[in-house]
Structure I
Amino acid sequence: MSRAGPAAQTQVGAPSLDAGAQSLAAIADGLSRLDHEALRRQRRVLESPQGARVRVDGRDYVAFCSNDYLGLAAHPELIEAAREGAARYGVGAGASHLVLGHAAAHQALEERLAAFVGLPRALLFSSGYLANLGIVTALAGRDDAVFADRLNHASLNDAVLLSRATFRRYPHLDLDALERLLAASRARRKLIVSDAVFSMDGDITPVPGLISLAERYDAWLVLDDAHGFGVLGPEGRGTLAHFNARSPRVIVMATLGKAAGVFGAFAAGEPEPIEWLVQRARSYIYTTATPPLLSVALLKSLELIERETWRRTRLQELIAVLRGRLQLRRWRLAPSTTAIQPLVIGANDEAVDVSERLGREGLLVPAIRPPTVPQGTARLRISLTAAHQTGDVERLAGALNALQ
């Protein structure tokens, strides 16, 4: 029988202190590489409500980095609706939707969202990331194939990896390449997944062409309309409405923390696939419901989106001002007609430097670098909102023209 003492026994299978130090050193080295490559990100502390003018880290700025495209995040009517929701429902949902967390406000919002986007049924999720994870993993598995635009949002890519389906990526917006992949596939089930408005480029996917391919090759089409909902289409009803397109093969996901100004996300489509998500989307089933007060606020937000068409008109006017006033020599403004206006600079360090120099002038514009965008395409992601003034945009264009 072994007579090993307690000290010897605790060492069996336990990592040594040297191994722990090596692990920490490896992380420190990784952080140093991020610094060397101008890729380390820093958080700013917002000290004011979200808006075109913000206070950050003790200083006032004009901000061009918010997805609050319609300027609703601090709208007094939404704040009052949230107060009323809290008075009626309390602060927390207290349970998942399938236990006892599905409040009357959630139900009312789902019905209103479905009607707003012109689809039979909608389902709330706690975030866009969770919605994409739930949709893709519920619809695709080991024997299936998912076909994805190469510039899709990370949440869609992560969802495909988690589904364990065969992952096929096609060049950005290249529907001919997509068709070749679909034609060659012998998968049991096929999903096409794409951003509707691409978050770092601002361009719009050709939805009618994607629907045509989905119908021709017996595939589902999942559209992430995070940046189109509330902004595109008649009365802001989204990218499907923008193209006047519809198909029973389409499932739309849209977020509620961007143009809608609050928080959360939803999926919408035909009753059967939405019911399948209720039964099989793990990120829906195993997550506490969002506070019902947010749904009360979102019902008010939808009312404003639908009624106040001037917000989208104003946004288009500001886009035209920016594109008309910029006089670029070395940098390139991507061909976007949406609120996302990417100024492609190229080198990581130069993008960071330009962002910092704008910051010293009171203009807050984020530098976006790999892996969020491809290598060599570091950029300033200029986000315009209906809350900006023409003078704000002219000031930004002038500062950029002077920095080249």
Structure II
Amino acid sequence: MSVAWTAYRSLSPLLGAAAPLGRWIAPAEERDAWRERLGDVAADEPADAWIHAASMGEAVAVSGLLAELRRDAPSARLRLTATTRTGRQRLIGLGEQATLAPLDTPQAVARFFARVQPRRLLLLETELWPQWLMHARESRIPVGVLNARLSARSLERYRWLGPAFTELIAGLSAVLCQSDADRDRWVALGTSPGRSATVGNLKNDGLPSPATDRRAARAALGLDGERPLWVLGSVRPGEARWLAEAWTRLPSEVRERWQVVAVPRHAPASAGLRREAREAGVAEAGDRPAAAAWRWDDRPGVLAGYYAAADLAFVGGTLEPYGGHNPLEPAACGAAVMTGPHLEAQGPATEALRAAEAIEIAAAGETFDRALRELTTNRAHLERRQQASRRAAADARGATRRAVDRLREWNLWPR
């Protein structure tokens, strides 16, 4: 038995005993919901499935999953949980019972299972909480991991927990992965090969559709409906400088014709990003970008609207080594897509776009400048990329149905 596992098993009950006191030291916005984290949720008839999506990002996949599950079992009782408050809020909007997930302590988990009485547990992505898995095993409740992913680094970290944790992974009833590389790592962690499969990314079924009228979409955002739009999405620290330098090297007539909106990935980084752009020579516009100046918008939840109005989109977290954000999101809106080379966290999405010749990947500097100039000056090239984006996004859909079909095949969901 590993030292890490021994320490976990020793500390978890102690943390569970102390957890009720956490309400008094938690932030004010967390106190009202602390009972949910202790597993103290409303009791009801047994749930046909407990579905857990950690945060808002994972919750994107839940809407389509619920629709597919209910297509096979319209009267199924479902209970949803999230780890974050924003994730819970998104789940509540789906019209199902949704709460915060229980803490990974024996006391909170036992209380939650007793109240919810789930017949199966479906986890999204990589939510491997040992107490949840142990309680499910003791109660003979099947556990499936949907939209499963596992990085090489996470694989090594989980291995530190030793053979006891590997036994829990071996007992999973289904692991339905985003990519073949994910499946290989899950099998290496201990999952049964016969209960592992690659079905694709469930989030792709929640991708948006292109705007019916891109000019009208721009006008609705207070932009010039007639001028093409370059959206800089999910910009991370260090990237605004590279983007601004590339922009200032475009011919002046191109910069006057295009309009630019920059959306930081995290609002607290906005001031620093704006400073990077100013120091590189890019002026900051007001609500309506003037010629060659950029609009900045760091409000939460606005990026999807800008992608829908975009002719060209840069996806952030890729010029600096952050791993990247999902390039299929602007592609699904019909925008031509540009990124930097750091796409380690976006392998399947990147490959789908590459196969369709729907993505321009370029390192900062001369290569990026050349790609940007071609896309902003060659209308035929831009339109080819836009059409390829739409095709790639359409081809990426369907993972949710494949996942539920596999659950049915393995008798983990009613036929």
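Values quoted throughout were computed directly from the atomic coordinates according to the rules given, and no laboratory measurement underlies them. What you are looking at is a predicted structure, and each value in this text was computed from that prediction instead of being measured. Cβ atoms are built from the backbone, for glycine too; each structure is taken alone.
Observations on the structure shown:
- Ranking I, II by mean count of other Cβ atoms within 10 Å over residues 127-134, the structure that comes out highest: I
- Test item: Cα extents along the principal axes in Å, for residues 23-198 alone calculated as 41, 41, 29, pick one of I, II: II
- Parent structure of the calculated result 13, given that relative contact order in percent (Cα under 8 Å, 6 or more apart) is the read-out and I, II the choices: II
- Source structure of the calculated read-out (FRET efficiency 1/(1 + (r/R0)^6) of positions 303 and 351 (r between Cβ atoms, R0 = 41 Å, to 0.05), 0.55) within I, II: I.
- Of the structures I, II, the one that 11.1 was derived from, the read-out being mean count of other Cβ atoms within 10 Å over residues 39-46: I
- Here the criterion is mean count of other Cβ atoms within 10 Å over residues 87-94, and among I, II the highest value is seen for II.
- Of the structures I, II, the one that 3.1 was derived from, the read-out being distance in nm of label points 7 Å out along Cα→Cβ at positions 135 and 375: I
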